[in-house]
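S.K.: These are the structures, in structure tokens.
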Structure P
Amino acid sequence: MGTREKLLGFLEENKGVYFSGAELAEKFSVSRTAVWKAVNSLRSQGYEIDAVQNRGYCLSEKTDILSAQGIQKYLQPVCKELDLHVLPLAQSTNTLVREKADAGAPEGCVILANAQTQGRGRLGRAFYSPEDTGIYMSLLLRPRRFSPSQCVKLTTMAAVAACEAIEQTSPGQARIKWVNDIYMEEKKVSGILTEASLGLENGLLDYVALGIGINAYPPREGFPPDLRRIAGTVFRERQNDGKNRLAAEFLNFFMHYYTVREMGDYVEKYRRRSLVIGREIEVLSPNGQRNARALDVDGECRLLVQYEDGVRDALSSGEIRVRLSGQKGERL
């Protein structure tokens, strides 16, 4: 770890506190010139570092830049094995994690990006990933003896963790549209993409790339026209360290469920947060669209539905649409 990374970690831990160049040089066993260069390098990345004569350097408490050091200070012991990497720009964090996995990287590799050029959602859709307004994160998992059908459990763990992280860091309430979308006030603020690789010999999961995108703030130019009706954000205005806290809380909650595996706990939380149970929905499949009523979510995280002809089904994957309350003809 270089001087810049060490300095950033220390300043993140002590936001709002001034340290002289001499103090920092002694702490990191470098020259004052090296400290000055590290400060300027961080400033070039957008960090607001004040320099006051006879007081020293201070990282502004208003700083809200996604960084491994900024996330690390909020992580709980359950996340101690995670290996964080934060990039200014990525094509797709899920793609990068899958490349790491194919090269033999261990479980716990986490890649975050400040923006994506080819962010992906489910069913091959693009995920809008503008610079500096969202959290785009992928986590490498190597669950033991997980079958492909159990992937939905990881997605639902992530959905509950996303809701809890949002509510831990903002005053809003988050709900889940089965199976992988998070909504606030009937606007989508987050999506989850789970991609798996199977072992050739046993047919079980070799690894899973769990990706999540969270709209933290409104984009500077607003959402594109095709997203304005459905897209929302967790925060309405900038927060002190909002993105780092949100990313860290997601990891804290998710790793608790993944590590402890309190299955009934997270399933019940998922069920309580569902915005589809009890509502009329449209079930979309390659064979067409069918109207149904969402009845419940079972212990395997499948959506229990009843079609208009009375036939019941348990959906473990697929796509649904829900009518927006009070808006005739509108769907989410």
Structure Q
Amino acid sequence: MKRGLLAAAGVAALAAAFAGGAAWLLRRPYAAFSGSIRVEIPRGSTSRAMARQLADAGVVRHMWLFLAARAIRRGRVLQAGEYRFSQPATPLEVVERLIRGDVMFYEISIPEGYNLFDIARAVEEVGFLRGEAFLETARDPALIRDLAPQAQTLEGYLFPDTYRITRESTEADLCRMMVRRFRKVWAELGSPADPHRIVTLASLVEKETAVAEERPLVASVFANRLAQGMKLDCDPTTIYAALLEGRWRGVIYRSDLDSPHPYNTYRHPGLPPGPIANPGLASLRAALAPAETGYLFFVALPDGSGRHQFSRDLASHAAAARRYRDAQALSQGVGPAVAPATRHP
């Protein structure tokens, strides 16, 4: 009897010692790596699979320590994703990170004026998203159809901004984030105007000038030409038509200007069927409230500032265009241009 009691006491003491040791290890930070490491937890991973992955990476000392910490926090969901570990942590702290979903984020910056093809290239640079998959998703206007029934794709509605995504994000997730951002901006503008028409006009303004204060002036040129039934003669629409047909060669050729494509505003009066890029807030505001001018033309100034000379009549525009051409010719070491340009705008 006495021997049995002694054995039981020994087992209890051993269990208490084990429990005490386990509790000590659960509170002890650990790291068997140097610098920082990344651990990607796949969707659907079991707690045991996570424990093995983290132990193999040196994030926790033993699998059972992670599982013990997990048992303490049972009932909470551990989230998949890519995690970066850069300093020692206790098993409980590691579990808490997985509960919070404290995953790595990647930033993707989309400048104003990027079109679908530009964004697809930016998406490819992230490394784990595919540009072609992005294009396939963005060609479906379902995400914006309620607001802009005329939209043929999401072009124009993917608002330029910096977005934070994770390795778990998909191309469709990014499209949803960008459209959601556009909707917020449009709602804040509070305009009753037709979104599709405004976004289309704003995209032309965005592509024609990078100078913020010029945008209302550029918008006024397009508004005035539309009011008079003049073709817009907007080079970026010609480029976009070539992009859509897969024939853009980096320079506008006569065949591009003569193309019957519906986006070519050298051939078709009025606005193109939809946006040619994704405009920012300044261009949207310019399209909603163009400056009140009599301008019908504009051409780049010869000083390389990116600004433009605006004109009310063709003669003034031709003179401004000649000055630009002559400056270009001089900078290239050739004589002045022989004939004035008459590009509209």
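A short reminder: the numbers here are calculations on the coordinates, not readings from a lab. Quick caveat, the model's predicted, so the values are computed rather than measured. Cβ atoms are built from the backbone, for glycine too; each structure is taken alone.
S.K.: Name the one structure among P, Q that mean count of other Cβ atoms within 10 Å over residues 30-37 of 12.4 was derived from.
M.R.: Working through the options, I get structure Q.
S.K.: When distance in nm of label points 7 Å out along Cα→Cβ at positions 46 and 286 is computed for each of P, Q, which one produces 6.0?
M.R.: On the way: P: 4.2; Q: 6.0.
Of the structures listed, the value fits Q.
S.K.: Among P, Q, considering only distance in nm of label points 7 Å out along Cα→Cβ at positions 134 and 278, which has the greatest calculated value? Please list the in-between numbers first.
M.R.: Numbers: P: 3.1; Q: 0.8.
Evaluating distance in nm of label points 7 Å out along Cα→Cβ at positions 134 and 278 on every structure, the highest lands on P.
S.K.: Match the computed value 1.14 of Rg/Rh (Cα atoms, Kirkwood Rh), for residues 62-181 alone to one of the structures P, Q, and report its label.
M.R.: Values: P: 0.94; Q: 1.14.
The value was obtained from structure Q.
S.K.: Can you tell which of P, Q yields 154 when volume of the Cα convex hull per residue in Å³, for residues 150-293 alone is derived from it?
M.R.: This figure was derived from P.
S.K.: Also, I was wondering about something else. Looking at mean projected area of the Cα convex hull in nm², point out which structure of P, Q has the largest value.
M.R.: Max of mean projected area of the Cα convex hull in nm²: Q.
S.K.: Quick check: -14500 is what I get for helix-only ellipticity at 222 nm (-39500 (n - 2.57) for each DSSP H run of 4 or more, over all residues; to 500), calculated from one of P, Q. Which structure matches?
M.R.: Considering all the candidates, the number was obtained from Q.
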